[in-house]
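Right after this note come the structures.
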Structure P
């Protein structure tokens, strides 16, 4: 059975030439949205995916705008709205050292370098220069951990463990 990974969600059409507006959920949009790459569209309740080949990609405000080969007007892509764009596991590329896929990080337990468990990573935000890991504490609070060298000391995705050095103000 194929494992699928979310790349983005089609939230609307854009213009009349078959462009769609995507909220990206991928770790590597510049690699995922290269013209010629294949994405798979899943709509609510459908088991079968529609294979789409990217024709063009550009950024517009906070969205990625995509067109697909063979879909040249708004009427053809209108049914794609609210669909999830995914890739299969065999489309994942190998990563450099200290690079991880979001699905490998979410669910990891976060510990301080003094062996205190802080909680579990429940989400990853990408607001700018570096990712921010949202940690749900056992008390229900959220901690925001910047993914930077001075804070994140060790990531072991096989054991789902992350070790950090607590920076000033983090636990307040």
Structure Q
């Protein structure tokens, strides 16, 4: 077991200073903490070498600054891309029937939900659904039939749960 006492003391006495300095550079407390934590974790695995430096603190601060600069560049590139792409296309609001079907599908046990979505919504043939799920085609056909039957019963009865009830219904349906 490696003795980490020296590093722990170094961390305890310098962490807040590094975070404060990175915060002054970025203006974002969350980013400052994340970059500082990453810098200290990199220092910890190299502590045997870094502890011999004249200023291990300067090494950690430099790594934290580099990480912060890298994040800022990534954010700038992402923003430029978003601006270049323009606003996302607007989608018409979902109609009531679509919402009811989605709510009904969400109540199905996962094994039925998977085959219904893959086959009926993504238009995959039964053979491909079986391959993707790693089950025989006969199993897919059985699950499709049972899933469709449950969906039909739910939709015909008009007792499609509301969104907040879906979580409870999913667990109850899984037991059935």
Structure R
């Protein structure tokens, strides 16, 4: 069975010429959405449909895509709510210290002293660096900025992250 990576969610149509509005879930929009790229559309209860990107442009906080052979709003209306995916065999190579979201989500977080903090449940990208949301049992979620001063070690194989929390981070 092939594993898939989500790259975007179709949230609406745009105009009448077959464009769809996509919220991207990928750091590689230029690569994923370049004309000729293959994406697979998954909609609940339907067979996955392979699509070929015809055009891509950004508009406000969305990516607007058209697909080969789909040239009007009526043909793409059914895509609303669908998820665009690529096979995980299409993972690009990352630089040292870079990770895919799916590699980080689920990791257990520990302090340098070995104290368990919680499990990473979400990755946010609000600005200069990612922020990891850590679910702490019985407490409020903790936000860990992915910066060298705090994150000391990431071990994907063991699903373990070691941090040196700055004052006030865990309280």
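Here distance in nm of label points 7 Å out along Cα→Cβ at positions 38 and 62 is compared for structures P, Q, R. The highest value is that of P. Can you tell which of P, Q, R yields 1.1 when distance in nm of label points 7 Å out along Cα→Cβ at positions 6 and 134 is derived from it? Structure P accounts for this read-out.
FYI, it's all coordinate maths here, none of it is from the lab. Just so you know, these numbers come straight off a predicted model, no measurement behind them. Cβ atoms are built from the backbone, for glycine too; each structure is taken alone.
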